[in-house]
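Peer 1: Structures follow.
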Structure I
Amino acid sequence: MPDADVTILTRTLGRPCLADAAASVAAQTVRPREWLVVDASGTGVAVPPAGDVAVRVVNTGARLPRSLAANVGLDRVAGARAMILDDDDLLLPDAVGLLSAALDARPEVRVAYGDVRVDSGGAPGPTRFAYDYSELLLLRRNLFPPNAAMFDMSLVRECGVRVDESLDWFEDWDLWIAMSAHTAVAHVAEDVAVHRLALSQSGIWTWASPDADPRIRRHKARVEARYADRRRDAEARHRALKSRALALRTEGREGEALSVWIAAAGSDPLDPEPPVAAARMLVAADRANDARALLESAVARMPRLPGLWAELARACEQAGEPALAAAARSRANAMVEAARARKA
């Protein structure tokens, strides 16, 4: 019997890298129920074994675009939960175990995702996906590649969430946004997968380049337009939190203001104002160590903002950490000088 009622779903045209994906399925410390491989070539592919994990192959006899291949697979998933592993990507050995545990721990959560290392092969692009979750952030950008996440199949079977077959790019981003309308989402701050950008043939990372396929930008714009109202609502809620925090501070309700600032920091993890405001209140309340921890988390998310590093330096000084304060101040000053040099 498997250790977890999870189907790992892979779409493939039969590239040699499929063997690496198979090996990563076989290496799971918590064994999934099955590895479901959709033969998107329609002509028959040689699917390697995945250790003692059951392998099932789906072949419709026709060549399938990415999004249609995903839905063909979702229709045939046997597990109560699923993960999508493209044939050029890998799962780390604890992926099924970590994500299953996250979903088991919180019944209200039906999507959990972890951090992902990026193997770019030296090409330009992201080096890592490690974003804290917020609805607003997800509505602004894709937070994780497909192999980062595990989801409950009730979202497909009962809520009717599907992959948009009109999208050849950003269909995974669209899928996560659609699922997030029905469930809370959990972030597991541990590495669960490797995204092998060097093997990707989609060209999606070139979307902002003048030489990019214009269809990629159009598909991105389509996803953005589809959820524009939700994004505006989430942005309005974030602004309301900040306004509420300022009002509470003016009324002298320091504890409530601090709580709202911290909530605002979670609402938009890439807005520097809430962690700075909360940290200053913590320092004023003789909680410099808490302020330092909050700002260390903020600079990890937003390392290019010298103002955050300067705030961290002040918090470290108040916490009695002069060496850390000096390092943070040096970082802030170097960034300011670099910006001046660029302007000159």
Structure II
Amino acid sequence: MEKATLSNVRGLSMLERLDYTKNEKSREAWERLLATAGLRTDPPYSAVYGIYKDGQLIATGARDGARIKCVAIHDDYRGGAVFHELLSGMITEALDDGVSKLFLYTKPDTVQAFEHLGFRLLAQTDSGVSFMERGRPTIDDFIAQLKEQREHYEQEHGAARGPVESIVMNANPFTKGHRALIEDALSRSDRLHLFILSEDVSSVPTETRVKLVMEGTSDLSGIIYHPTDSYIISRAHFPSYFLKKESDTTETQARLDAVLFRDRIAPALGITHRTVGEETLDAVTALYNDCLAHEFKDSITLTVIPRVQTENGEAISASRVRGMLLSGRLKDIEPLVPATTLRYFKSFAGKRLVRSWTK
């Protein structure tokens, strides 16, 4: 068949939003096109888009906030203007919705096509998954911010001597286990880059988590606090829709995260070490640690420390703390959290936050 272009494909519709949830016939056509491209559905979606030729769906794509996913083109129309029309329209729609920064994952053989539309390659795993972004701020802007934070700290405290440690934590909320992880890293280095997850998808809001981490470590020296933006353990890294099995998602996300940290973030800050907590109960976190070890093996020293326990031999975890708070056992969290965290949850703001978890 002649290569499809907008000028020679008669009956080609403009980009339109698909109401696949209410129209069974539309949903079946959409799922069939995804399947022919080797893709799966991957809700949630802010919008699903399609292009038709003579009533047949020949191109589709979806967006979940800033994440573009489920892009599929009928075999007869790949490599031409239909792909450009689809993506250009989706980008325009995102801009109209106030979303100027977009992420997507794709296979290596389609990276160039997305690059023609302004996407930049961020990371690529040896299993064949590519992570890309479009718009600003870029990863270069993020790295420039990290360097500025380091330079500001070093102007007052001097440059690091010897190994440079790093930790990434959610701290939902900050516990004595998190504190022990930080103390362990500082025992091996006089400089620790501490990344606190930026995404506001936890029970404790980002602003509060950052506050509790900084207050709970204010007596320690050598810490530079950083956000993670969309580049460390972010939902932007979950390329589940084109993986063969949903169980592959965690491993692929972890590998993307490790490669991005190893190749872009660590070199920019001179990071040589990363410390994580041992995980014996959560299979997802254990797999994540294994992926870090694999990707870091020749470049970053990974230290895994045992989970901290109370005097009664019970493991300290943020999930246990949240469970106690939900059940009204405020006094019981005292052995598990620093005084600063306990003080917050005794406050009016802390009690109001816990009440909001049940709504």
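Peer 1: Compare distance in nm of label points 7 Å out along Cα→Cβ at positions 79 and 327 across structures I, II and report the one with the greatest value.
Peer 2: Of structures I, II, the maximum of distance in nm of label points 7 Å out along Cα→Cβ at positions 79 and 327 occurs in II.
Peer 1: Same structure, new question: When distance in nm of label points 7 Å out along Cα→Cβ at positions 95 and 335 is compared over structures I, II, which one is greatest?
Peer 2: Going through I, II one by one, distance in nm of label points 7 Å out along Cα→Cβ at positions 95 and 335 is largest in II.
Peer 1: In addition: Can you spot which of I, II the value -14500 was calculated from, given it is helix-only ellipticity at 222 nm (-39500 (n - 2.57) for each DSSP H run of 4 or more, over all residues; to 500)?
Peer 2: I
Peer 1: Just checking, which of I, II has the largest value of distance in nm of label points 7 Å out along Cα→Cβ at positions 111 and 151?
Peer 2: Once distance in nm of label points 7 Å out along Cα→Cβ at positions 111 and 151 is tallied for I, II, the winner is II.
Peer 1: Quick check for you: by distance in nm of label points 7 Å out along Cα→Cβ at positions 271 and 311, which of I, II is greatest?
Peer 2: II
Peer 1: For the read-out FRET efficiency 1/(1 + (r/R0)^6) of positions 47 and 255 (r between Cβ atoms, R0 = 25 Å, to 0.05), a value of 0.30 was computed from one structure; give its label from I, II.
Peer 2: Clearly, the read-out refers to II.
Peer 1: Computing percent of Cα pairs over 18 Å apart, for residues 231-318 alone gives 41 for which of I, II?
Peer 2: I
Bear in mind these aren't lab numbers, they're just calculated from the coordinates by the rules spelled out. Computed from a prediction, not measured in an experiment: that's the story for all the values here. Cβ atoms are built from the backbone, for glycine too; each structure is taken alone.
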